[in-house]
Structure I
Amino acid sequence: MQHINVPPKEHVKVLDGQGWIGLIDKMGTEATIVNAARVSFGKLKDSMDEKDVVLLKYLLENKHSSTMEHIVFTFSIHCPLFVRAQWHRHRTWSYNEISRRYTEIDLEFFTPSKLRKQAESNRQASVVDENFNDEEYRKMMIDHNRNSLDLYNKLLDGGVCREQARMVLPQSMMVTFWGTVDLNNLIHFLELRDSDHAQLEIREYALAIKQLVKPYIPNVAKIMNW
């Protein structure tokens, strides 16, 4: 039995190796999409030809989205809590997550390798400043994470239940969850999260998803400029 906090064989590391995302299951092929589009004719094909690629391009460009919903991917995601919170805003996914009500093992925290500065023109944005001396602030973050973990363990040792002791753990705590989504909603997710408007941390996961799914939907990836 494999531990959930161990990445699956097919995975991509992100956040300087502190996080990862893996593909653990999939259903359907590109032929599934064109078969769904032609289902009224009562015919099925096992492989794609040039006419099918033309049809696929038409379906994507004209947003005939129901045909994409027959392809499904399941990912295992290891990320900080604040990334998980952004991810779960996408309610078209199905989620299951490791629970700190049941286990306190493998607790770890994300520390950025480089801190960004607040953008002056956009409250939601940040900017990379190579001249920004962040060493002291990064040390403060590491110390805070360590102190939070020490307090958590003291609470457990004192008999406090896990479901309440976990309240002291910071937003940088790493969590692992499964996420399942159909291709139509995955495309929408990637449009939003691989964007200049997205936070850089979750954008790394979006780019990793493209890398993971490209071998299974190469024509879709090409048409979508992934």
Structure II
Amino acid sequence: MNSLDCPLCNNAKISHFHRDKRRDYWRCQTCYLVFVDQHQQLDLAAEKAIYDLHQNQSNDLGYRQFLSRLAKPLLTQLTTPQNGLDFGCGPGPVLAEILSDAGHSMTVFDLFYANYPERLNSRYDFITCTEVVEHLRNPKFELERLFSLLKPQGHLAIMTKLVINAEAFSRWHYKNDQTHISFFSRETLQWLAKQYRAELSFFADDVAIFKLLD
């Protein structure tokens, strides 16, 4: 794959979307993902150094309220106690605690803080990704894997800020985080839903939940 092929659908039909002082941003004409070329991405050590600065603790009520924007609508979809995976849980798996407290059995995985690959060999009733997909270097591989880990009629719940248009993107603080390299829009998520035969529901401005149709 050429470095400027789309990292989500591998399509070569891309266009230049925006340029700032540090990076160029490209947009796929097929799945509408906006992305940063791999040559302008941080290396893994520099990426982790930024994550290590985050202070997301279990007793931080503001952070718990932030995560509840995903947890609350997801919990309405889970009618019985189920097995879930929090993918990209970070150093403090607060969302997993919230969902465990609601009666669900939770497993966590994170490339930097809970790197247990064997946990990605099981299947789950639901998977959560909060503020994760915008960091993915290879979103095609990761999202294919996550959908494959879901049991029939399983749920994939994603929280990420969404691209609106080029003008809004030019002023968007979200793109200024150098660890953010894959930017999704409603159109991108709708494309994913078609690819993986899933029903897609939006909650708030940054929460989407997929449910497999079979």
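If we compute FRET efficiency 1/(1 + (r/R0)^6) of positions 106 and 162 (r between Cβ atoms, R0 = 30 Å, to 0.05) for structures I, II, which one ends up with the highest value?
I
Given a value of -11500 for helix-only ellipticity at 222 nm (-39500 (n - 2.57) for each DSSP H run of 4 or more, over all residues; to 500), point me to the structure among I, II it was derived from.
This figure was derived from I.
Figure out for me which of the structures I, II the number 1.2 belongs to, where distance in nm of label points 7 Å out along Cα→Cβ at positions 34 and 170 was derived from the coordinates.
Considering all the candidates, the number was obtained from II.
Quick check for you: by mean count of other Cβ atoms within 10 Å over residues 18-25, which of I, II is greatest?
On the way: I: 19.5; II: 13.5.
Between I, II, the highest calculated value is found for I.
Given 30 as the derived value for relative contact order in percent (Cα under 8 Å, 6 or more apart), which of the supplied structures I, II does it correspond to?
I
Using the calculated result 3.2 for distance in nm of label points 7 Å out along Cα→Cβ at positions 50 and 82, pick out the matching structure from I, II.
Answer for the origin of the read-out: II.
For which of the structures I, II does the calculation of distance in nm of label points 7 Å out along Cα→Cβ at positions 26 and 154 return 3.1?
The value was obtained from structure II.
From which structure (I, II) was distance in nm of label points 7 Å out along Cα→Cβ at positions 138 and 178 calculated, if the value obtained is 2.4?
Working: I: 3.6; II: 2.4.
Computed on structure II.
When volume of the Cα convex hull per residue in Å³ is calculated, the result is 121; to which of the structures I, II does this value belong?
Derived from II, not from the others.
The numbers here are math on the coordinates, done by the rules we state, and not lab data. Predicted model only: the values in this text are computed from it and were never measured. Cβ atoms are built from the backbone, for glycine too; each structure is taken alone.
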